[in-house]
Structure P
Amino acid sequence: GLTPTYRKNLEELFRSLVDSIPIMGFFSNTSVGESTNTIYGIALCRGDLPADICQNCTAAAVERVKIECLNSSSAMIWFEACIVRFSNKRFFGILERSNPIMWTDPNSELSTESDGKEWVYPLVNEAADNWKRFATMIEPKGGYTSYSLAQCTIDLSSEDCSACFQYAIKEIGKHHTLGRVWRFVCPSCVILHYTWPFFLTSP
């Protein structure tokens, strides 16, 4: 089980992540404690969101983590607008692709083969190349308009961000019956593809 000191440090970490969002804008990362009780954490919001929405999402994610992952030494929670991740191992700047989640909406119409592939490269290249590690795209397609978003955690290098996206594209490509609505999530990057506007503006 977790030591009382670790639990205390975890509470302090959560407070720090939420409180520092207004200062940092759309992300915060910090560490709390010493030796075996050190804990590392990051909060990251979508790059299009203002600080107040980001802080509210981070606070909600922290409360959910407290319920779902109370006895965990490491965990990550993903909301539509933000992620919160913590661990007893330092992970800042380290590419992490484990436990990916690929979700497709079973009720959405199927895409054509080209929908799931070529369009994604300009999106992920733009995200990997800018300092926010974030990009959005609106693209008219046959019979509908797609709204897509790609984002890496901001602590990653451009090269590692790009590598995460390449992994994501490979995983996405395994789904031959890809719907028009889907999302890929792993600890270091996300790609979302919807048929409705869900982000505020292009950064």
Structure Q
Amino acid sequence: MLELLGTAASRTARVLWTLEELGRDYRHTSIDHRRGENRDAGFLSLSPTGQIPVLKDGDTIVRQSLAINLHLAFDSAPNDLLPADATMRAAALEWSLWAATEMEPHSFFRLTEKAKPEDEQDRAGLMRADVAIRKALDCLENSLGDGDYIVGGRFTIADLNAVGPIEYLQRTAYPLEAWPRIRAWLARCQERPAYKRVLAMKAAA
């Protein structure tokens, strides 16, 4: 059986969402970085940097939430998260990497800075992040067009991987009014039953 290690109150949540969407049997072992559990010697043997999440798939150890999600999508194929069409599948991979490289570094920076007292925030850094965030949001808004989802008109691994970085913006009350398609897309993704199950896990973590 698959074992996922990491607290739901972290990027582990996006892997839990993938597992729930795929309907895979798995065991979730909470490793809470807030309590220093990720510095335990046993866990460090799986993740030398102490980063969560970690997936144990038999003898295969996979780290990094994006890598785990893509591993699961390919390992579980055929499935609804991974398009069968080669062109659509390539697009799903492209948008997954877009989320990790074009959006998440900037939205996560904003999240961490906004958690600080206002007089300790990196104002210049926040301004630079805002420029990058707006550019990335414009890109996604234009790509969505009249479609419900990012690739092929249906929910795929691309949507799942893109939601997390944009939720960081929600958590800092970032004004998304200028991107109505993204707002509608995000609400649509967050209404999925698998997402709601993971939301309950996060609330309990």
Structure R
Amino acid sequence: MKTNEQIKKLRESSKKRKFNQRFDLIITLKDLDLKKAESQIDELFVLPKIPGKPSSVTLFADSVKKLEKARVVSGEEIQKLAENKKDFKKMIKETSIFLSEPKLMPVVGKHLGKFLAPVGKMPKPLVGDIQKTVEDFERGIKIKTSKQPMIQMCIGSEEMKDEDVAENIDAILNFLKNRLSKGKNNISKVYLKLSMGKPMKIEGW
């Protein structure tokens, strides 16, 4: 059964709610020693389709003053943020992804690294077209292993088409096949669930 057909089956078997539920993908892993650095994953992955609400982006940059889809922080403002810890911690909570022009990376690291590093939000270097890069990262999600051999992430919402949710699922699984040392053999089982529903096993894994 194709992935989009399984998504349709999950929708039909789930109780309707008064709010827009999200699709969560749950992947259990096997034959991995998560104590070893090479077995750990902590990466930002850009999905083919925005999983419902776009990720919020904050950009450290001097070359642009304003962007429609991102908060822009200039080089001069970086040190001020470090001095105003309350406001910056609020910004961290509100921001999914931080980006930075390469020349400002050392400045961000010096003044804000102690706040960003512990929560895994050190900025990604910004290269190429700024607007396009920001739009790409709106589709970004964090793929991270923990002490348990399992990865869980939001990959879509009920308002999305089945084909778009399926495209996100297939993209993540292909990424993991290439990223894990034994590829598909490191993936034990794959489940999909709606926020308030029961997990359904994705066939073929």
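Figure out for me which of the structures P, Q, R the number 0.65 belongs to, where FRET efficiency 1/(1 + (r/R0)^6) of positions 83 and 187 (r between Cβ atoms, R0 = 25 Å, to 0.05) was derived from the coordinates.
On the way: P: 1.00; Q: 0.65; R: 0.00.
The read-out was computed on structure Q.
Going by mean count of other Cβ atoms within 10 Å over residues 43-50, which of structures P, Q, R comes out largest? Structure P gives the largest value of mean count of other Cβ atoms within 10 Å over residues 43-50 among P, Q, R. Once relative contact order in percent (Cα under 8 Å, 6 or more apart) is computed for every structure in P, Q, R, the highest value turns out to be that of R.
Since every read-out is calculated from the coordinates, none of them should be taken as a lab result. All figures in this text were calculated on a predicted structure; none of them were measured in a lab. Cβ atoms are built from the backbone, for glycine too; each structure is taken alone.
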